[in-house]
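Structures for review follow.
The numbers here are math on the coordinates, done by the rules we state, and not lab data. Treat the numbers as computed from the prediction; the structure is a model and nothing was measured. Cβ atoms are built from the backbone, for glycine too; each structure is taken alone.
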Structure P
Amino acid sequence: MKLPLIKHINKFIEENDSDFVSESILLLEHISESKGIKDEELDVIGELISNMYGALEVHKMIESGKPEKEALNEFMQRVLGSIDK
């Protein structure tokens, strides 16, 4: 996951709506099931989906009252914690 990309997607959510991101995730998941997709393309799609889900999680924390910086740091700590396990 890339924090700058999560921040950028979160800005998009703030300016537009989280439904756009949710629907984009659905589309990318559907594309990933196509027979003609190569492994490298699946990796890119998976990375995009991960960052989009991350931005949605950060956005929920911000909506619940956390400052953006704190929400981003907390999310990344959770991600790093799950990798260490």
Structure Q
Amino acid sequence: MAAALRHMNFSDIARQAGLSRNAVSQFVSGRSALTYPNMLRVCDVLKIPIGLVHVPDSITEGRIRLHSALVSLPAHKAEEVFAAIDGLER
């Protein structure tokens, strides 16, 4: 899902992560696992937090966009956003 949202194929991801296309393809198909460092590299290429990989059906366009927006915010602005969210929940 993340690859499709980034308009990337397995070859693009593998090349940018420094892995073989076969390694990425086998991981996605469930036939093999990636080491944690390799998984981090794939997540960096796809610009997604690794936590999304561990939760079924969590990779959505909205979550990826939200992650990108939060990462780009300066720390003080992120604190303002979280304070506003906390205020909405009460």
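The value 1.9 for distance in nm of label points 7 Å out along Cα→Cβ at positions 16 and 40 was derived from one model only; which of P, Q is it?
Computed on structure Q.
On Rg/Rh (Cα atoms, Kirkwood Rh), which of the structures labelled P, Q is highest?
Biggest value here belongs to Q.
Looking at structures P, Q, which one was relative contact order in percent (Cα under 8 Å, 6 or more apart) calculated from, given that it came out as 39?
Of the options listed, only P reproduces it.
Given -20000 as the derived value for helix-only ellipticity at 222 nm (-39500 (n - 2.57) for each DSSP H run of 4 or more, over all residues; to 500), which of the supplied structures P, Q does it correspond to?
Considering all the candidates, the number was obtained from Q.
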